[in-house]
Structure P
């Protein structure tokens, strides 16, 4: 079971989650997609393959009211898990994704892929690639 847990402010990361979910299903794997505010850290941590989504916020950082506390609580439970990260941005160079990837690896997870899209995804190949990687993980 692939778990997609994400937060979206403007709908771009939500659209990415939908594209990734479709790619996981097309590759033949079971998938559940939930917003972080509608699930628990323990539920997400119970899955073997986890995809986490958050857009770049502020000065290229994770959203601070939902995602940062959720990820901080989840990180100690990621050891040995296969994790993918995704999100959209409208400025900068993707530094937030590099930092998030490093924090996830530092928690003991294996990164199976990342997907970042500038603004709105439209059948983004990055989303399809991450979905396929998750289905095969």
Structure Q
């Protein structure tokens, strides 16, 4: 199964999550700016991005990348994860809706969100998410 873990992180919290998701999936995590593959060729993909501004995806790098690849998600297993420091997770609910509307199967039925820095339990949840992605 061709799998990737692609993320954007501003403070390092989502990067920590990405490393744990990748460990659980048995792959390397790659930042969105370093991803050189083709999402269309993947069987499964985990995307990580924190909440920004008024609970949106990061707008200069991640959102344009995700929007350009949204149409390639049909039939794929997708996991979403990210950290936030305010709000109630609206950005993740909106993002999950986009993924399912694109025809993907969302792992665990929703995204995994962590408030601020992931603790040990959150890291374990990230590893479990990665393992579920490649099942």
Structure R
């Protein structure tokens, strides 16, 4: 089994805020991330596809096709956007990095199968900061 990864980057704003809670509880739980005027991150996204190489090309997946797919389906939707307000697939959801990673999986998993006969989505790794990231395996 071979694991092939592609890294992309986007900038986005969000806030963590549970509307069922008081402002005080939101600040207690989320701290400055509950700022009513939002806050931003420079996100790094790493998509990993696993599989056995195509005997004709040696590729698990064509990385040019994977990059185009990620940019068209994910980066264009997220880059320089407010995750809480501007991103249709995030409407009504908590804009945590964990939820964003799950939603990216839902978008990419079926589409990767359509561009690669030999690979399938293995993981979505999303860095919110250089030290904080989530990794989702579709489970």
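Key figures
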read-out	value
Among P, Q, R, which structure scores highest (criterion: mean count of other Cβ atoms within 10 Å over residues 15-22)	Q
Source structure (of P, Q, R) for distance in nm of label points 7 Å out along Cα→Cβ at positions 31 and 71, computed value 2.9	Q
FRET efficiency 1/(1 + (r/R0)^6) of positions 23 and 95 (r between Cβ atoms, R0 = 25 Å, to 0.05) derived as 0.45 - corresponding label from P, Q, R	P
Given 3.0 for distance in nm of label points 7 Å out along Cα→Cβ at positions 55 and 103, calculated: source structure among P, Q, R	Q
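Taken together, the values in this text are just the output of simple stated rules run on the coordinates, not laboratory data. Just so it is clear, the structure is predicted and the values come from calculations on it, not from any experiment. Cβ atoms are built from the backbone, for glycine too; each structure is taken alone.
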